[in-house]
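Please find the structures below.
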Structure 1
Amino acid sequence: MLWAALAGFLFVSLNTIVRSLAQNLDPFQAQFLRYFMGLMLFTPWVIRNGLAAYKPTQISGQFTRGAFHTVGLMLWFYALPKIPIADTTAIGFVGPIFIMIGAAWFLGEKMHADRWIASLLGFTGVMIVVGPHLGGTGGWYNLVMLASGPMFAASFLITKALTKYESTRVIVFWQSLTVSVFSLPLAIIYWKAPTLAQWGLFVVCGALGSLGHISLTKAFRSADISATQSLKFLELIWAAAWGWLAFSDVPTQTTLIGGAVICTATIWIARREAMRHTPEKI
């Protein structure tokens, strides 16, 4: 649960920087450079450990995962510059619903009632946040971002399946490699030379993204994927804070109310999961 919470904080920090970059560069170029820099940061470890240490057991699974993740990213990055960071994060919370359904259908995980309750409560909080915006001028971008949810859910479910065969470093390395390859064509079409400061920020993005995926993969390896999804709702707290600090976005009343509902669901399911996995005393 702590690995999942850390991953959420890292990803929200990443999205804050990328949103700023995507306002001056094409979103697809920003997508490519974010993952390419993550790939470059792996280079010292690849040189030290050798390419054989990063050879995947399921190479088709790696490319399938990369394809789903790339499509989700294309939708996400397209809408990212047009939506406040707190609302962006809240819309991303539809992912746990798709992940829990997929985990039950494809991974055979048992769906405890409290997990469903926590997710539905969290989703209710999300609707409180984004509902007022769906009919406005930004409604199209909200819908585009919502469409990325099933794509990311498929990517994370494949990640969970891959943890049975692959090490964390192999999974994260191939994530960066496949997304970079699939994102390159659109990046070339809309390429604009970044400034030195922008290159530096993309390096930071690569580090945050790689650390985030490492943390998330460790969470998936340590617990049922459905059990970790409620922690995603904590991202709204980080997003509201970063949005205020970086863009002077003041959370609306509906964002605060929805956040309170989300936090309640998160704290409750965290306690339930802790009780479920505590060994009985004899």
Structure 2
Amino acid sequence: MIERTDRVGSFTLPGTSMTVNRMGYGAMQLAGRDGNKLVWGPPGDVDGAIAVLREAVTSGVNHIDTADFYGPHVTNQIIRKALSPYPDDLVIVTKVSARRGEDGSWIPAFSREELIAAVHDNLRNLGLDALDVVNLRSMFSIHEPAEGSIEAPMTVLAELQQKGLVRHIGLSNVTPAQIAQARRIAPIVCVQNQYNLVCRADDALIADLAHDGIAYVPFFPLGGFTPFQSDTLSEVAARLGATPMQVALAWLLQRSPNILVIPGTSSVEHLRENLQASRLQVPSEVIADLDSIGGGPV
């Protein structure tokens, strides 16, 4: 029997009845790769991808992050095949506002028509009547937050929420100013930005969101397509009898109670390793060593 991954507790998204275990799963790596096209096409082993999802849910994961532009369409179709009919407590969070070019590029898709089509694509491929949470991803810069008004696309999502197609709204790749702008239009339940031991631009933002009870969900918690490496991290991991990636995830979980982690993998073995991070306690005297990787205490 696999022990459930709830040692780090759970988090209830604000204004909702959705309570998720803080250790979740990101589905991006379930898509395939075609040459230089990342997150493109089906995986080489569809049955293996299905096994990863089922193992995650069996192990207590009830928060899955996805997007219909992964593949495109691939990850959502695999999620549906693996898990539908869905467990009552499973929360699926998806993203809109991007589409894929034939060359694999990531293209902004902010127009009203594109956002409505994206929501319906997610509904169809996931096999749902309503989406639990839809994150509006800012695309003014693909790789990092950049200022720009998100009023128009937020208004579209708010209208879709009023129609019952979207239950709750989140944000991704956004600045504090964009978060404030969005919250004037509709309640925001989560913010998903890049954050990890090395990338720490959102230190202050995490505290502000925690004050308001809003979840913060780091994407690329282990560095992304090329996981970060650090001698300090490796030394700490050896002292704790864990892997560097387990320590990096445990650090995030101890960083703030509103942080939800969504490490992704296409391997059952790596999934199990990631889930073990929820049972790893990093001693307070070691935290300072880890904080130094990102330039100082948080």
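Using distance in nm of label points 7 Å out along Cα→Cβ at positions 194 and 218, single out the structure from 1, 2 with the greatest value.
1
Using mean count of other Cβ atoms within 10 Å over residues 122-129 as the calculated read-out, with 17.5 as its value, let me know the right label among 1, 2.
2
Out of 1, 2, which one gives 4.0 for distance in nm of label points 7 Å out along Cα→Cβ at positions 114 and 186 as computed from the coordinates?
1
If Kirkwood radius over Cα pairs in Å, for residues 66-169 alone comes out at 14.6 when worked out from the coordinates, which of 1, 2 was used?
1
One of 1, 2 was used to compute helix-only ellipticity at 222 nm (-39500 (n - 2.57) for each DSSP H run of 4 or more, over all residues; to 500), and the answer was -25500. Which one was it?
1
Starting from the value 40: which structure in 1, 2 was relative contact order in percent (Cα under 8 Å, 6 or more apart) calculated from?
1
Read the figures in this text as sums done on the coordinates, not as results from a lab. This is a predicted model, so every value here is computed, not measured. Cβ atoms are built from the backbone, for glycine too; each structure is taken alone.
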